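I've put the structures underneath this note.
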Structure I
Amino acid sequence: MGAAREVGRSCVFVSSKERVMLDCGVKIHSDSPFPVEPPAKPDFAVISHAHLDHSGFSPVLYRHDTPELICTPPTKAMADIIIEDSMRLMAKRGEYPYKASHIKRMDASTTLLSFGKWYEIGEGTVTLYNGGHIPGASIVDLDAGGGRVVYSGDFKREETKTTFRCDYPPPGAKALIIESTYADRDHPQRRELEMELGKQVKETLGEGGSVLFPAFAIGRTQELMRIIRSQNRDVDIYIDGMGWRVSETLSHFSSYIKDFKKFRQDMSSCKPVMHKKERERILKKQCVIISTAGMLQGGPALSYLLQMGPESRAIFTGYSVEETNGHNLLTKGFVEYDGVRIRPKARHSYLDFSAHAGRSELFEMVKNVAPEKVFCVHGDRCVEFAEELKLEGFDAHAPSLGETVKV
């Protein structure tokens, strides 16, 4: 229903003895933001993790029905925050796909499931395994009564400052639906990236500037907070936008965060920006600012950037969709504000701190799950990835949007 040969609006409908929807997200910054209509009403919905492209459209399922929704506790807590914010932003654009009453109905229909615990859904079961993408992210192992289907969601095998490495489900699934975001390349060594980040922060501060990190509120803000503190214990770190609220929420889920004690210590050393009037004062200081939005589309980050001088620097650490301000700045050197193209005075750089599996990890996942069929989704090179898997002996396919496949 979505994320077919594209990134965004992840949504897969599995119909067996039970009808199960796997994720129900939106595609931000797109003319086609929502999943296509499912062939039937689901009995159950499983949300792999809280990012909008996987969870943001889920309240729509509760306009007329009440399917049971299953996810981990931190996924539910963080999804509540960004879905509420998303509803507010869509209303500003005149879009009303769901209302507060639908969210309330969804909340009443939600079951929270921990990693490694199986849960009955009709005649089948669902088990969630740690996905390693962000805290609470799941790999879904679904037995819908006709054999096992494994849905990777977004996953990462390598540990980070805040997440544990993912856990693979048992081998022998009928089908594996796997993300393909970075099927064409591996990521740089994490330790080297952390050292380079520390170097750029130190150099910028030494030149009298400040450092801005445009960051996603969920996952990346918390990771950056930990990385920066591991490199520099003394610099002032300010958290602006929704990232602080998410960090406070995550501070209640100790078992889902690696080195939780250090996470709490580092969080307590940061300062939240609670009012707009504080931003002007902060810009006069030499400091680090972690602020939404990660792609410079909305949020305070763009405002900070436009007021920073050539001694300062913006460091991007995540993916920017084409035609967003983040992408335009990194590739063309400009951002748009009120319809005007502006070339910021501050320098900018990019470090690949992706929370997704790299090429080697994707192939490792397929080999470990050893499925009868592989479906490649969530990427710009799904077709090419499927063809490569065929050369490795796997029955692989990159489905088109709305396509139905029998397993």
Structure II
Amino acid sequence: MGLFHGNIPLNDSEKKAFRLHMIYQSVEGIILGILTLNEFVFLKSLKGSDYQVGLLFQFSMVIFIFLFFFNEMRKRIRNKKKLLRVAGLATRLPLMVIAFFPADPSVYHFHSVYHYIFLAIFLVYYFGNIIIYPAINVLLKTNYRHENFGRLYGYSTSLNKVIMMLVTLVYGIWLDIDLFAFRYAFLLISITGVISIFYLSRIDYSKVQQSPKAGTWWASVTVSARTMIRILKTNKPYRDFEIAFMLYGAAFMLASPVINIFFNTGLELNYSSVAFYKNAYNILAIILLMFTGKWLGKMDPRSFSILTFLSLSLYIFFLMLTEYVPIFVTIGRVQLYPMLILGFISYGFFAGTMVLLWNIGSAYFCSPEEADDYQSVHLFLTGIRAVFAPLIGIFFYEKLGFTGNFLIAILLLVIAIVFSWRSKRKDRIR
């Protein structure tokens, strides 16, 4: 395999897992390319309210709270392949319902019932991630050797980003032609979403240590809670990593829904412009992912996180400046703002590092068989901050404007950077 020249050769287990994960990431790239514009679609085509778009963003994260109740039960289910497939069918097929939404703009004004149907469908969709995300972590950690883990994940994620970028570009142009093209797009991803999960479920699960069956549901919840508390209590480097992540996550969730509002009402961007900027940062992210997987394999994740948090703070800073330097030129369908270009260059670096840090960073603090437990803690804490951060972000925006919201997010990121730096100075990963 020429792609891996100069690196540790892959064994048969790694080759099979890598091939299946590449297929999974390819199909997921189609899905993510469409979902990249999801909140903007909700605002621009469906005329959703500010707080509703905050809820839509919140749903993608808050569901991880349920890992507290489900994590141990998930581990005790013996047939992991069936579990993944049932999760894929149950959470992704409902997206087909959106194909039957009316193509009439007047229907979506004044808190239409379709807004709530849309929100409910995506709440169900995101529930699948409490099974899928921990499974990916432990499947790859047990099938890849440590030396190859970050590198192989980086390669497959690069492919995912390329496909995502192309789909986002085509989808953005399509939406400018037809505001209701999302109906056909969601029909497509409901089908491809099931296909991707079926490929993921074919990765070898035999190496994953199975937990014994618990007597009752409450016993499983108790074990899950004890496991999470034990990990945070005994592994200080990991605990510090998660504290910094809580600060970063709060900043990201405060700003993200408001950024979509800023694009829609502040700058009045069209779909093609938003797709262009998102593709621009993905190009940089794809290039960086060829290297960042190796960096994470050699670097303490806390040091790696400092680069990630800094790049996000610069992105938000340049977005904030766009409100005060609203200079742009129009080329074709695209509105080019110099400050937005600088912002999305920063976001490209953020995307090229965060995708690894968020998905597999926790695995560097534990043994392979503990990877899903550590990722479950990570995701559970993501859910905790999602309970309050997105809607508080909307509240800050309504009271303080775009600038006030963005400044609060930047401050939280600066605190996260300082905390990570101080933690890394004091100790090293055991």
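FYI, it's all coordinate maths here, none of it is from the lab. Everything numeric in this text was worked out from a predicted model, so none of it was measured. Cβ atoms are built from the backbone, for glycine too; each structure is taken alone.
So helix-only ellipticity at 222 nm (-39500 (n - 2.57) for each DSSP H run of 4 or more, over all residues; to 500), computed for just one structure, reads -9000; which one of I, II is that? Before the final figure, lay out the partial values.
Working: I: -9000; II: -26000.
Going through each structure in turn, the value belongs to I.
Comparing mean projected area of the Cα convex hull in nm², for residues 20-139 alone across structures I, II, the highest figure is found for II. Looking across I, II, the calculation of mean count of other Cβ atoms within 10 Å over residues 12-19 that yields 16.1 traces back to II. Taking relative contact order in percent (Cα under 8 Å, 6 or more apart) as the criterion, the top-ranked structure out of I, II is II, with the highest value.
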